Structure I
């Protein structure tokens, strides 16, 4: 066990229980909360800030209360500037470019296990523990650190951690990886933690009301320095795959590939968003037979259980955090990108989302879904 461990404390039950469990094991702990986002900026002027999973003053208060209960030192570090630069601006730019972002992955790899790890060294802690439901082990044969699913399949968060590098995994700890959510709450109650029954939100922390489109509209001008020729917030055409106009949309940022609801088009069969063309300010829709794709291009891969691939391999892939894993064949292409071919066509394969590869309990690696060459040709035509 490391001599000293920094614990990331969000003020929720998971991170609090992780700290309690490590304390019970006799670890020397230092608690840290990251101030990432001013919730007063999330809503429209005059709105009352909504509760969030993290970043609010109430959450900081809860984390401080837990640290006091556990009798561990506690610090709040302000990473608002880094969070805005690395996560929020990327989130806004992606939506305006017709992509669907994965901000939680960026937050994990660039803040929790980068900036926080650096801060931990200042208190002589070489490891950072979080409340993620995932597991880490070391392969005795290769020496590589492996990232495994959490035991609780309903709470497994390994998908959001796929981009962690070997040096980050070497210093990360996930004390809750073998526990269920029920066990975690019981642990928090046993320690008398005030957050034992605190509800959890499924929304992105800086958009607590879930209205991503309104958030993008409020912050777009500040986030995008070079304004594109076509205003991504403007209304435009909804067309079918042959370019026939079916209706109007309210801005590219309000749509994601695979979306079926909220299109406002009367049609004999359900329609899905099958492409977004920001350069032409168009939303392309089609029936389910057109919505499924048999392959996607993945860029900037990060390999965990292996150093890389030199030829085709088979695995199971998730294209969203709660997506049912699909059998795939992964083939390396030029410039480090990958071709991921699905055994069965998948709906909702959206650029900007993470595509994570699993084998059994562990993650082989993953990367970021990019626009297909077919979509690029259609965008130009």
Structure II
């Protein structure tokens, strides 16, 4: 089959082409190995001349996926990815021929050959092929880490934690082995990359695996950025963080969410403010930059909890923050069980429901018993202006 996989744009982001669409590329790699002629379309406009099309949108990208399908009638259209996995029946009702739930690498060929909902059998990640970066112009995706062109690498699926705002799969965690991750690190090094970004929250979940990967990056002279949880950093201790710094880890991102223990409890974060503060001090002592991710408007938000977050920011002096208004998504406990939480919102078109966008161009619809939508928006604007690093 001649198959075109369309990358759904995210024009609401500050930089739409910061990182390549690894999920779509993983599907394309699997199809290519099976002998199909695969094109990944990441340009403006819609491509013609194909009989088979595929998309893998997130929730706010779903509107574009619908537009693409409706603009190319009488073509076989398969949808997979985050939104399809959460809302497969809705995708069928909207006219997609086949919907892949779960890992597209496994089920996508079957989806192009049949119709309806195809549920993938999740397999160990080491059984999946390494993503073929030649499927598109990877160097057209521009982002930098300490002056070096950086690209992303994903080494896990699933999450063992149960944050109420998150719609990730919590049924199980699958990690690629250190050997497979190192094989991909070497591959990206050969492509000219000297900086890598690990974009999953649980990259260091397995300590021995992380240590082996950091060792290889040190040997190659690759600098890195990763995400981590505060409680894992505290549990591993200073020795581990010093090893990360020595191996070229220059920055970590951490989902703080709020500086209020009340909010952390409301969202089932599984961490305390004291633990998060301790981890930030440890990260600083290791010489690693720390960036905190914060959410304004979580269940139970009030001026009191927001003041606690501001006091947290004043005390901790993070190198940077990323602060967003909360946007509930299907599949998260808060979205699916709104009656259990002190929060309200207005549903709208999914293409307008993004949690991260250009400053001043998105506003949110969240309110709590203590704060109106406008009050939450005003507090977010103030927090961004006061604490975000200008660089």
Q. Which of I, II yields -10500 for helix-only ellipticity at 222 nm (-39500 (n - 2.57) for each DSSP H run of 4 or more, over all residues; to 500), as computed?
A. II
**Q.** Given 2.4 for distance in nm of label points 7 Å out along Cα→Cβ at positions 164 and 180, calculated: source structure among I, II
**A.** I
Q. Where does the value 1.15 come from, among I, II, when Rg/Rh (Cα atoms, Kirkwood Rh), for residues 132-243 alone is the thing being computed?
A. I
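Values quoted throughout were computed directly from the atomic coordinates according to the rules given, and no laboratory measurement underlies them. As the structure is a prediction and not an experimental result, all values here were calculated from the model. Cβ atoms are built from the backbone, for glycine too; each structure is taken alone.
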